[in-house]
Structure P
Amino acid sequence: MPAQARGAVVGGGLGLVSAVLLTLFSKAVWVDVLHQAHALVALDNPALISVPLAFAGIWIGSMLDRGVRARQEREAFAMQEFYGQTGVLSGARADAGVAGA
């Protein structure tokens, strides 16, 4: 199932917010910069949490989106996948003079 635009925004937002918060509460900022006794988060790399959270947000946001645009994107996905897997349009684009075909 394809990811819709709303799912991408939800996932991107979740990933960004979680990465910033985890970085702020990590040892690198909380202890080394703010001189607190202990970090609130024991992770050195926030990507261990923020990347899976972002992907989960993309999937959940896409699955819950029931708008008209989401329906259109779902309907167009099958043909888009077919073109991407088979390269059927590459010859037509080369004949039309489209750069990068």
Structure Q
Amino acid sequence: MDDPHRVCCHTVIRATVGGAFRVDLDSTPVSGYRWRLRELPDGIELVDADFTPASNARLGAGGIQHFELRAAVAGRFSLTFTLERSWEATAVDSRVVDVEVS
């Protein structure tokens, strides 16, 4: 995995107080599935969320779903992302990202 922001499994990200950090997840939103940040812990702020199609994207191809966050206080935080369709009750996948803020 070449991108240090891309998450494939349980991951630890280091950030600084007041600093932004990014979580990137492989995504194919045309299938109806999108990554969702389950709960935002106190001390972490969601700055932006967007999607970038793959560079060789064809119709229906996937890409990367980006979450830009900012850490307001020092500590260790756990972020859980679930891959789900808005009309279905059960997620099909999840990723946990631990954030160490100093």
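FYI, it's all coordinate maths here, none of it is from the lab. Bear in mind that the values here come from a model prediction, so they are computed numbers and not experimental data. Cβ atoms are built from the backbone, for glycine too; each structure is taken alone.
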Value 3.7 of mean projected area of the Cα convex hull in nm², for residues 47-86 alone was derived from the coordinates of, among P, Q, structure P
Candidates P, Q; FRET efficiency 1/(1 + (r/R0)^6) of positions 31 and 63 (r between Cβ atoms, R0 = 35 Å, to 0.05) computed = 1.00; producing structure is Q
With Cα Rg over 2.2 N^0.38 Å computed for every candidate in P, Q, 1.09 is reproduced by structure Q
Value 0 of helix-only ellipticity at 222 nm (-39500 (n - 2.57) for each DSSP H run of 4 or more, over all residues; to 500) was derived from the coordinates of, among P, Q, structure Q
